[in-house]
Structure 1
Amino acid sequence: MIRNCDIADINEQLKENLEGFIEKHGGDYYYNDIANIIRRFRENLLNACGQLYGAKLVNGDNEFNNSIFVGGADFDCIIHHKDKKVLTEIKTSKNNTTIKNLRQLLTYALLYDPELDFFEIDSIGFYHSRSGSFRYIDIDNTILNVFPGFKSVTDARKSFINAISK
């Protein structure tokens, strides 16, 4: 829906496509909130000063091959930004990012298997939809800094999968 409508038409598109759901969850207030989130995302993609300028949303709502070991782990999207492939969690909450959110992304980084998963990632990050903030960090450096006892990211991933698959 985001790709197929002009910024000016977002409210009408939302009304047409989500009318019953929106009424159940707050009516006009709810669809205005969603429309503003979509509008901000589109504006950030198109604005040369926006944090998402030039980014491409390349994979959405998918899961890792290793997610079977944790009862399912689906991620929001992968955003290609500059030379990075960022596994991105989209946060719509007005609350600050928590340690739980960071642990979720770190778990995703450990579940990722470059040989079995059909997508590539090299960074993990958050897109905060209400502010338009997009922040990400390198996976390899993060894993090695958080788990300094491992000599490589591959060793950390193997140890993690071994521990959760028992």
Structure 2
Amino acid sequence: MIKKTIMLGVVFLVLATPVSVITIQNKINSFNLFPFKCLTFTRYILNDNNKDIYFNVSQDLRFYSLQDGYFLIGGTTQSGDKISKINRSVRFEAGSLTQGKTFSYKIKSIEKLNGDDITDDLFQLLLNEYTIGKDDFQVDVFKIDNLSYLIGGPHSFINTCTRY
């Protein structure tokens, strides 16, 4: 009787441990808290043909679901002596979430908003920090603390943002 009880206990542990580990990993890696809305203020120094371009921008990243989201970018750019205003909306569709942290969306449209006078080439230079193709937007989202997240693009970690 004792041998059967011990054997059943061992079998239970052997079967239950992998299931428990997988369940815990899925909870850690899952990102099921839609909508995800995150705001940041940041400065980029990007290079275009050996010329530094400065972007001082606020960015509002919103994922409402895997089917819908957008990215608002507003602020100023400086290229040499020329200062321009950036004010654009990038709309998303057909998203996916992989490994619980990587959001990938198709860019549905890019709209110039009031006062935007930056060239499309300079805007594309900034957008390239987030894209892995012409129409593929991708970010990795890592939770730092309760409301702070580290945002990584395909090429590097880009900024931290505060969830609201």
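Bear in mind these aren't lab numbers, they're just calculated from the coordinates by the rules spelled out. Since this is a predicted model, take the numbers as computed values, not measurements. Cβ atoms are built from the backbone, for glycine too; each structure is taken alone.
State the single structure among 1, 2 that was used to calculate mean count of other Cβ atoms within 10 Å over residues 47-54, giving 13.0. Only structure 1 yields this read-out. Of the structures 1, 2, report the one carrying the highest value of FRET efficiency 1/(1 + (r/R0)^6) of positions 63 and 119 (r between Cβ atoms, R0 = 25 Å, to 0.05). That would be structure 1. When Cα Rg over 2.2 N^0.38 Å is calculated, the result is 1.43; to which of the structures 1, 2 does this value belong? Answer by label: 2.
Hey, helix-only ellipticity at 222 nm (-39500 (n - 2.57) for each DSSP H run of 4 or more, over all residues; to 500) derived from one of 1, 2 reads -13000; which structure? Numbers along the way, then the final one.
Values: 1: -13000; 2: -7500.
The value was obtained from structure 1.
Name the one structure among 1, 2 that distance in nm of label points 7 Å out along Cα→Cβ at positions 111 and 143 of 3.2 was derived from. Structure 2 accounts for this read-out.
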